[in-house]
Structure I
Amino acid sequence: MKDVFKKHKGNVAYPLAAEIKVINRQPVFTSDKFSLFDPPFFNDDKLFFPCVGRENLPFSFFRATMFNNNVPFEEHIFSKPSPGRHNEFWWSHPYILEMINNLSIKFYGCR
């Protein structure tokens, strides 16, 4: 099987900036390399991940890859906030509650 996300792994043009994993129905950042995010949370069937703008980041936007049981199934682009500003990003899926304990998201920084 071809790994369609191979370009992200170890690629300096797409550094892994952060990762969310859901543990016991609670989303947590297991990695936040640039200290960009406040704690994530669920509200009904939406996952929110507040983001804080920082100076001198080596990328212009995020490419978020969603995984269910470690299998990538969806990808979205999120712009990074301006320095000193906050964004409250969110994501949802029709089956988010069914896959909640097997869900993870990796945020890659893109130039």
Structure II
Amino acid sequence: MQYQPHPEDRAERAQEANDAHYRQVEEQLRETFRKALAAGEGQIPTGRIYFGSARLQITESIIETVADFVDYDQVFPFLMTVLSKSECPHVEALRKALEDKLVYLRADLLAEADQA
């Protein structure tokens, strides 16, 4: 008679395999994100579609990913700290770009409201 593992053992092994796969996907995603962020370009996986044995990976640009995530509660406070405290010339350029965008979008509107 052949040994049959207990159903709980099979379930535990399946869960361990799922956990290991998740950790592998997580690390690949983190590495892809870091590389794309460092390069300032690249594609970040957002999903997968399977057609039989063929797999189509859906991606978005690193710019789209960052733009989508910046306003999340967990990310935004860090961004504000960097913007308000950093003396880095790149951050200074970002502050200037944000200021220019603010003036471009709001100065005419506010000036017109004052004239009314």
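Some points to look at:
- Structure from which 0.05 was derived, FRET efficiency 1/(1 + (r/R0)^6) of positions 20 and 100 (r between Cβ atoms, R0 = 30 Å, to 0.05), options I, II: II
- Source structure of the calculated read-out (helix-only ellipticity at 222 nm (-39500 (n - 2.57) for each DSSP H run of 4 or more, over all residues; to 500), -23000) within I, II: II.
- Test item: semi-axes √(5λ) of the Cα gyration tensor in Å calculated as 21, 18, 11, pick one of I, II: I
- Given 33 for relative contact order in percent (Cα under 8 Å, 6 or more apart), calculated: source structure among I, II: I
Taken together, the values in this text are just the output of simple stated rules run on the coordinates, not laboratory data. Here the structure is a predicted model, which means the values were calculated and not measured. Cβ atoms are built from the backbone, for glycine too; each structure is taken alone.
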